[in-house]
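Okay, got some structures for you below.
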Structure P
Amino acid sequence: MTPDVERRLTELEVKLAFAEDLVERLNETVFRQQEQIDLLLREVVALRQQLRDASEGGGLRSLRDELPPHY
């Protein structure tokens, strides 16, 4: 193998190592973000259910309907 070919091969190996590391870090980031999205979706579902329960039970009241204790 000529020195030029060997140098180019070494450069390609280095670039590949950096690319593999980058892909792994990006994969970890996507995984963490998907976990956060799943958590947020569960929270939205729970909040919607709480709102539904409150509206069905007559639990929604306006603060204007309530008088402060000093009145």
Structure Q
Amino acid sequence: MDGLRDKGLIKTEPTKKTAKDGAVLNGNLLYTILPIQNAIDVYNETQMYLAKIEFERQKVRQLAKKRGVNIKAG
């Protein structure tokens, strides 16, 4: 369920219930299926973030190469 939530496919909300004696207790999680566009947006944002990171890594590698510094891949 965490994976579905992280991908923007569902949201979860805690619920409360009232016992016969009036005590408020934790209930079950309420699951809501979200529109697929949410998941697409989350995926696209993640891909853009990863592309920016890779771009910065390439810039660092090029600069290091110009300065004669050997960078290990990792």
Structure R
Amino acid sequence: MKTRSYRVVLEWEAESEAWVAYVPALNHISTYGATRDEAIEHAREAILGYLEAAEREGLPVSDGATEVEVVDVEVATV
């Protein structure tokens, strides 16, 4: 069994009161959970499903080595 590692970006969505998880290396697939841990587990399941479907269809898959950077951007507002 081969193990792969993918960077998952977590974001709290206050309006829906859920943690949203994104996987940039896999076409930004996303999922969510009521708790941070639940969102991570759902991301793990989504990654596995994505990898299985890609293998079945013969599609190339990223090795997970995507760089993710979070920056603060200032904007002037009225």
Among P, Q, R, structure where helix-only ellipticity at 222 nm (-39500 (n - 2.57) for each DSSP H run of 4 or more, over all residues; to 500) as derived comes to -16500: Q
semi-axes √(5λ) of the Cα gyration tensor in Å from the coordinates reads 63, 13, 6; which among P, Q, R: P
Computed 3.0 for distance in nm of label points 7 Å out along Cα→Cβ at positions 4 and 52 - originating structure among P, Q, R: Q
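Readers should treat all values here as calculations from the given coordinates under stated rules, not as data from a laboratory. Please read all numbers here as calculations on a predicted model, not as lab measurements. Cβ atoms are built from the backbone, for glycine too; each structure is taken alone.
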